[in-house]
Structure I
Amino acid sequence: MNWEVVMGLETHVELSTASKIFCSCATAFGAAPNRQCCPVCMGLPGALPVLNEKVVEYGVKVGLALGCSITPVSRFDRKNYFYPDLPKGYQISQLYAPLCRHGRMEVEGVSIGIHEIHMEEDAGKLFHDPASGETLCDFNRCGVPLLEIVTQPDFRTAEQVVAYLKGLRETLQYLGVSDGKMEEGSLRCDVNLSVRPVGCDTLGTRTEMKNLGSFQAITRAIGYESQRQIALLERGERVVQETRRFDEERGETVSMRSKEEARDYRYFPEPDLPPVALSQKYIQLIRDNLPELGEEKRQRYAAQYHLPEYDCQMVTSHPALARFFEELVGLGVPPKQGANWIMGEVLGALSARGLGPQELPISAPTLARLIELVGEGKLNRNTAVKVFHAVFDTDWDVDAYVAAHGLEQVQDVALVEGAVAQVLESNPQSVADYRGGKEKAFGFLVGQTMGKLQGKADPQTVRRVLLEQLAQE
C-alpha cells in the first residue's frame, strides 16, 4: 500500500522586544540564570501584568505579511497546568480570540494555510544535571513574548516543512520582529504528523513532535516518525495519539505523554488583562509601513539590476546582506560586481568566522573603495582579495593598508616588459614547450612573471606582454 504523510506545524517565535510581554524585565539572550525576573513574570501574589504594546504591533506585522485577517478585539486566556518551568502554574495565551486568523504562504508551489497567530508568554528553561540527578530551573525566559503560528495540515514532505520554516524565518527577519535563531530557541517548531493511504480523505491519528530546534532534526524526525507509523499500520496495529520528542543521538522519536484523553487546561478569560481593541486606522498604519520583503526584493533586483536568479536569492537571503548590497550599489559599485563579492568573499569570510550577516564587521564604503581600486587598475583582483581579508575584521582604511604594504599595482609597462624578458631568459625549456604547442607552459610563465613582480602587476598586461615577446623569434 502507498502511504501519504500529512503534517501541520505549530511554530513558536520569540519576539525581539527589549522587554517581556507583561513586565519590564529584559529579554536579552545569555544572561546569568534567574537575573531577568520580577514578581510579575514569576507570578508572585499581587503582581499584575501590563501588556507590552510592541508585542501587539509585531504580531499585527507578521499577520499582515502572511495575509491574515486581524481580529479587531482579541483577548487573553489562562492555560492552567503545572510544570516546574512555569512558576505561576498557568500560561497567559490566546485560545478563543487570537490576534490573527486565516493567512496563507506559498511554499514550493503549494499553498500552506495559516490557521491562526496568537500572542503568549514563554515558560522558563530546565537544565538536568546527570551527575547529581538534579534539575535546575532558569526563569529568565518566563514572560518572553511569543507568537505561536499554527498552520493547516497542508504539508506532505519534510522538504516542504523546511522550505516553509526558512521562508517564515526570512519574513520575520525582514520585518525586524525576531532574529529567528533556532540555536538560541528564538524559533521552535512542533510537528503534528499522521499518515493515511494515498487517495484517502480521512486524516489518520496524529502524533505531536515537540520543540524541534534545527532543520536537520526536523527532517530526520519526520522521516523516522512517518516510517514508524506506517510500520505500525502495516502490522495491523494502531497509532496512539501522543506527544513525542526526537532523540538526536539515536535518530528516533520517543514517547513523552499520551494524548488519548485530552488534557484539561481549564482555559478561562485572563481576569487581569483587558481585551485588545485595534482600530482599522492602527492596522492600516502598520500595513502602510511594512518593509519590502525578501521575495519582493528578489523580483526588483532581477528587473532593476538584471541579476541572475541565483544572485538575487543569495544577496537577499538575510536582510543585512540586502542592506549591504544596496549600500554598495548606492556607492557606485556595479550590481553584478557587488553581488559577486558578497556571494564569494563576504559569505566565505563570515562562514570562516562563524558569524551571521547581521554581525558583518566590514562596512560597505570600505568594500566599495576596494572594488573601486580594482576598477581603477591600482589593484588586481587577487591582491584585492588579500586586502579584503586583511581589513575584514577591523574595517581598516583600504588606501592606508595598500600604501603601508606597497600593494599598488605596477602601472609601468616597461617594468613588466623587463620582468617578462628575465622570466623568458631564465626558463628556456618552458619557452620551447609553449612554442611547441604546450599551452600549460604559458600559465607557468605568467605565474613566474607575477611572482617576480610580487603579484602587483595587472595579469592582462602580463599576458599581453608575454604573448608579444613569445611571438618574437
Structure II
Amino acid sequence: MNPKTQDDITASTVVSGGQLGMDAARSYKLVENCEDLLFQRPDDAIHRGYDKQAEADIATPGTFLSNFEPLTRADAIAMRDDAVAFSAFSEPMAEMISRFADTAEGDGPTYFVSSANPRLVEGKPSKNPRYLQQRPDRTNARATAVAELSSRLVRRLPSGAPLLLPVEVVAAGRRNNPPDGPVPPLCSYSPLHYMEVPELFMEFISSMTGKSPSTTGAGSEGALTKGPFNALPAIIDLNAAVLSYVLTGYDGWVSAAGYVGPHVRVDHDFSLLVPELFSRMTPDERDARNLVAEGALEKLTDFEHDGRRVAASRLGYRMTDRLATKYFGRIFLHPDVVFTPEMLRPELQDVGIFAESIATIVATHERVARSYFQDGTIALAVPPLRALLQIMAEGFTAEGWGLDSPEFRVLFTREAVLASVWYAQRLDAKQAAASARANAGLAAIEKFVSTPGNEEPTARLDMPARVEAARVGALQLASPEFREQLVGTAGSTPL
C-alpha cells in the first residue's frame, strides 16, 4: 500500500496466498484506508520551501487548519517585500501570500496563514501545527491510475478483474528522545532495526513513544491505547496482530524518528527514508535472514553497566556499516558520512543514557504487560501471546521458559500455529460466526417473503431468486470447503 493514502485508521485482513493466486505456503495482508482526510503535522514546513506538499495543501482553499498563526495583510506585504526570504517559498504558498497582500483592505478574508508560521503560544511557536490533507491518491488521480495500470500489466490482470495489492513490507517508526527534565531517555535505537516476532511484539504491546509535540511527555500511546476507536479489549486485536505476523512471515522493521542516540537529531527524515531504501532492494536483498547472514544486520546482546544488567537484546538486530555502504549507497554518494559509528551504535554517544533508555523500555514492557493480568483479559490471549506477556511481566513463563528458550520461540512459527488445537478452534469460531450470520439473513428474507401483504414487493424485488441465492450462500459457509479456505487467516476469538 502507498503510505501516502493512509494515516491512522486502516481496515486489514489476512488471507492465504492460495486465495490470491500467490505463494500458497504463506499468507498475505490486505489493507484498505478508512479515512478521507489525513491529519498531518507538518513539522518541517516551518522551513520555507522544505515541505512542498504541505505548502501546496495549506495554500489550497477550504483546508482545515489548527495551530497556525493568523497573519494580517501587513504581514503578507512584509513577507512579500522581503524578496530573498520570500523566494524560499514554493510557488503555491508564494502565490497565495502575494494575492492576499494585493487584496484591498476590507475585501476578502481578514487573516491568512503561512506554512512557516505556527501559532504563537506564550510568545513561542507551537510545536503542534496540524491540517487535514486531501488524500493524494485522489488529488493526483492520474498518477494513481498509472500505478494501478502498471500493476495490472506486471501481473497480467485484465481491467475487469479485482486488483488486490498485498502488503510487501511493514516498517514501523520509533519516536526517540534524549533525557529532558522529568522525561526519561528513550534513544537506544539505531537508525534501522529488525526484530523477530517476540521482540517486535514487546514493542507493539507497550505502544511506547518518546516525547512528542502532540503529547505531554513520553509513555505508552498509539492505536492500541485509543479506546474510542475500538470498544473491544485490546487483547482481541493483539491476538489477530500476532497471528498476522506469524502467518504472513513479514519481517519486523523499526526505524528511528526524532533522535538516534541522545545527540543526533533526525526528526522524521530517516523514517521517511526507509521506504526509499526498500524500494531500491529486491525481495531477496531485503529479506532479514539474508541480511543477517551477510553481516548487514547485527544482533544486540545484553551487557553489564555500573553493576546492572542492560537487556539490549530486546532491541533485536540493528543495521551495520555494511548495510549502510551496500544498500544506502544506492541513495547517498557517501553513506559513511551519513551513518557514523556513533549513529550505528548509539551507546558510543553516551553508554549511561543508552543503558537508562533500555531500562525505560524494560520497565514499560513490564508495566503494560501486567495490565492484562490485572484486568483478566490475559485469559483471552492465544498461547504464544500469553507466554510473551508472562515474560514481559515476570521474566519467565509458567513453564519456566525465558525469552531465548527454544520452546518459547517455536510458538511463533507458522508451522506450530497451523498444527495447534487452539488455532483450529479459532477457525471453527470464524466459520460458526459466518454461518450464523448467513442463516440469520436467510431467515429474515424468508420471513419477509412469507408475510401476508408482501406479495407485491416480493415479486418486484425478485425475492424468490434472492432467497435461493442466500440459501446457497449459507450452505457454502457451513461447508468443509469454506473451513479449509480459512486456514492461513487469523480466525476469531472463541467465545
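I have 26.7, 85 for Rg and Dmax of the Cα atoms in Å, calculated from one of the structures I, II. Which structure is it? That value comes from structure II. Looking across I, II, the calculation of Cα extents along the principal axes in Å, for residues 269-420 alone that yields 86, 35, 22 traces back to I. The maximum of mean count of other Cβ atoms within 10 Å over residues 61-68 over structures I, II, that is, the highest value, falls on I. Looking across I, II, the calculation of mean count of other Cβ atoms within 10 Å over residues 197-204 that yields 22.5 traces back to II. Which structure, out of I, II, was distance in nm of label points 7 Å out along Cα→Cβ at positions 117 and 301 calculated from, if the result is 2.3? Clearly, the read-out refers to I. With distance in nm of label points 7 Å out along Cα→Cβ at positions 93 and 149 coming out at 3.4, pick the structure among I, II it was computed from. The structure behind it is II.
Laboratory data are not the source of any read-out in this text; all were calculated from the coordinates shown. Keep in mind the model is a prediction, meaning the values are calculated, not measured. Cβ atoms are built from the backbone, for glycine too; each structure is taken alone.
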